[in-house]
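These notes open a run of structures that come right after.
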Structure P
Amino acid sequence: MTEVTCVALPNRALLSLQGEEAAGFLNALVSNDVTGLQPGQAAYAALLTPQGKFLHDFLVTPDPHRPGLLLDVAADRLPDLQRRLTLYRLRAKVGIQPVEHFCCYAAFGDGLPNLTGAPAFPDPRLPALGWRIWAPCNAPPSHLSDAVAYEAHRLALGVPDGARDIEIEKGILLENHFEALNGVDFRKGCYIGQELTARTKYRGLVKKQLHIVQAESGAALPPAGTLVTLDGAEAGEMRSSLNGTGLALLRLEAVAKAESDGKKLEAGGLALRVRRPDYAGPPPESGKA
């Protein structure tokens with residue numbers, strides 16, 4: 001049994017969608033069903049381009065104080081998300097504005113820290129990610145650990161961190177395990193970019209996916225954007241990393257060939273150990289979903 005670890009996430013922010021129409025408004029736009037959420041629950045969802053490419057991802061939870069929703073978003077991209085949602089609002093009676101003076105914390109391990117009344121919800125992507133806590137910035141949870149602990153935890157699990165790992169206007173949800181992370185509902189009604197997402201699943205068009213990679217030497221991995229190669233040919237691209245563990249978007253065919261031939265994928269001159277995230281299950285056969 002491990003003790004709970006709680007860290008501050010200063011790179012997260014809250015965007016409020018206020019009003020009785022908020023859930024219906026957002027539900028028509030994003031990849032997951034965000035209707036019917038109860039206090040203390042959350043959903044993971046993405047906003048896509050009309051062509052089905054990634055723009056934003058976020059956690060959605062009901063506002064505990066008034067009708068509406070709260071979106072747990074990447075702080076540096078909140079203005080762009082707010083702008084896009086405002087463009088889609090049209091006549092919907094929904095207020096869209098940032099929430100000030102609240103800070104985000106992640107808690108993982110066994111149990112929960114003393115929340116002293118702070119709103120919290122389990123991370124809907126993966127139980128091992130633990131909980132999200134939004135507390136007044138002047139009343140943080142006690143016994144905070146270094147934020148690096150959460151980054152290491154996330155990478156070890158193989159969970160992407162929004163635009164840090166998914167290329168804006170190019171990334172495809174199923175290449176980044178959105179279905180396995182509970183971020184896509186294939187039974188809900190239409191939403192922006194639905195056609196490509198559905199076609200990728202039902203026509204078996206997944207050709208590459210995120211993998212966990214480690215340098216065999218234990219050295220720090222090269223930066224995001226570094227090409228991953230097999231026998232000198234391009235096999236994928238590095239994403240975020242911390243020291244010797246990171247994520248890479250890899251061609252499924254190249255991963256299978258490296259395994260069958262007993263060869264190593266390389267990045268920045270480093271031989272890599274490669275594995276799929278446990279939550280993702282087995283790879284699609286012959287690149288098919």
Structure Q
Amino acid sequence: MMHVSIETQAGGANPNEDWVAGTPTLAVVLDGLSTAGLTTGCRHGVPWYVAHLGGHLLAALADTDRPLSDGLADALERVAAKHPECDLRNPGTPSATVAILRHHYGVLDHLVLADSPIVLEGPHGHTLITDVRVDDVLPDLRAEVERHETHTQGHREALQRLVLAQRQVRNTPEGYWVAASAPEAAQHALTGTTPQAGIHSAAVMSDGVSRLVTEYGMATWSDVFTTLQRGGPRGLIETVREVEATDPTGIRWPRYKSGDDAAVAYCRW
């Protein structure tokens with residue numbers, strides 16, 4: 001059985017678009033994709049979307065023998081059925097990254113769709129499981145966003161241009177895959193299995209947390225797990241916020257937001 005501690009916090013004044021849950025067998029993190037103020041064709045919004053997707057994921061995966069990708073496809077179909085009056089064909093329809101860790105029969109099953117990672121802590125160090133296909137898409141537009149300080153007009157305009165371009169390649173063979181309205185995206189998730197024996201703990205997180213290591217370079221994965229052991233998920237998110245507060249306009253670490261929404265599920269046995 002798995003013990004899961006969770007925490008999620010908004011990165012600013014806007015509603016939190018991350019979602020996290022834990023059960024004795026599952027840890028799930030969803031990171032809603034920013035709309036950058038652009039229309040989506042949906043009247044509900046990203047927080048509504050991740051909350052409903054998360055709830056349906058927990059229900060779909062209550063059967064621990066069900067493949068994770070099948071459970072995700074079922075959840076996507078059920079959420080789409082909840083708002084058929086919205087334009088689900090709009091390329092900006094609410095969407096999210098997905099990271100799932102499941103413990104059963106002495107093994108750990110994982111699924112990642114886009115860049116919310118899972119990190120396993122074992123006797124020989126740390127194993128990072130992530131899907132960074134988005135990093136290969138539209139590098140010139142990404143660089144343009146990073147040339148501007150956050151909270152500036154230039155930054156907002158560059159971010160909108162990037163998001164508009166991303167929408168055109170999202171969930172296509174030429175781009176990258178996320179959870180949105182079509183269940184087919186689930187078949188493009190990265191999945192695998194790891195024996196649980198020897199894995200001391202694990203962390204499932206949104207990139208608003210993992211960037212402490214991957215983008216800011218202000219901690220190692222060993223540091224992250226030390227913080228989780230001492231202060232839990234809340235302590236880890238507070239550490240991220242303390243680092244971000246030293247660079248509020250994104251000069252040292254160019255980024256899309258001064259502080260992104262953050263979610264962590266810390267798993268122990």
Structure R
Amino acid sequence: MHRRWVAGAAAVCALVALACEAGEDGGEPGATSPPPPSTDLPSSMAALGDSITAGYGSCVLLTSCRRNSWSTGDGFRVDSLYQRIAEVNPAMNGQEHDFSVPGARAAALADQAASAVDVSAQYVTVLIGANDACRATPQDMTPAAAFRDDVDRALRVLGDGLPQAEVLVLSIPDLYRLWEIGHGEERVVRAWDRGVCPSLLADATATDEAATQRRAAVRDRVAAYNRELAGACRAHGDRCRFDDGAVHDTRFTVDQLNRLDYFHPDTDGQNLLAEVAYAASGLAG
């Protein structure tokens with residue numbers, strides 16, 4: 001009897017010792033400490049741009065839906081650039097800022113950049129230019145030289161205020177492809193007839209020479225904007241990365257557009273943007 005009591009007491013002591021060791025490592029057996037912040041990835045970020053970055057139309061209404069943003073979205077339907085970074089670097093959690101403004105043109109970019117400076121963002125994404133092309137007529141589009149000046153000014157704001165920040169500049173999506181894939185579908189044309197990007201999409205089924213030339217002018221201006229974005233990023237220096245046209249070259253489909261205006265990406269389209277942006281960012285290693 002005495003021997004059984006001694007053996008039981010020894011077993012209890014062994015269990016207590018194991019519990020104490022587990023407690024020293026974090027409380028419960030098998031528990032691990034949270035991973036330390038990554039020194040190779042940013043711990044805060046800001047998004048600059050227009051309605052695409054604001055997730056416009058990706059919920060049930062034609063309004064901003066920032067939780068679905070390809071850049072800084074924190075919802076469960078889009079695996080945003082922010083979420084991809086935070087998964088590897090927990091210090092990024094809660095440190096995302098979306099300063100994009102629906103309808104914004106490149107002229108508004110410097111003010112958004114100033115907001116990024118105010119929050120000391122370590123990483124900044126830029127997607128701008130669709131609204132410079134989507135005007136009432138091609139004659140109203142922002143000249144390419146003025147577009148470049150606007151982008152340069154914004155990048156100078158970032159360079160002066162956030163000299164160590166990394167900047168990712170994305171090319172403008174292929175708006176002409178939007179017409180190509182949608183003008184044969186009646187539901188899409190009906191949505192565009194409500195005034196969506198009239199310089200390109202007005203009279204979407206027209207095939208006369210004037211309509212063809214009008215669309216070609218928008219296509220060519222977007223190409224010119226993308227060249228200026230690339231040049232502005234190069235001029236900014238080593239801390240700016242351009243996507244080399246990856247977003248513009250992406251072959252999106254009608255099913256990746258929202259069903260209200262068939263212009264802005266839905267959640268599938270936002271996910272596609274996030275994938276392309278992440279691949280172009282160099283953050284994946």
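No value in this document is a laboratory result; all are computed from the given coordinates. Predicted model only: the values in this text are computed from it and were never measured.
Among candidates P, Q, R, the computation of Cα extents along the principal axes in Å, for residues 126-213 alone that gave 49, 33, 24 used structure P.
From P, Q, R, which structure was Rg/Rh (Cα atoms, Kirkwood Rh) = 1.21 calculated on? Comparing all candidates, it corresponds to R.
Looking across P, Q, R, the calculation of helix-only ellipticity at 222 nm (-39500 (n - 2.57) for each DSSP H run of 4 or more, over all residues; to 500) that yields -10500 traces back to Q.
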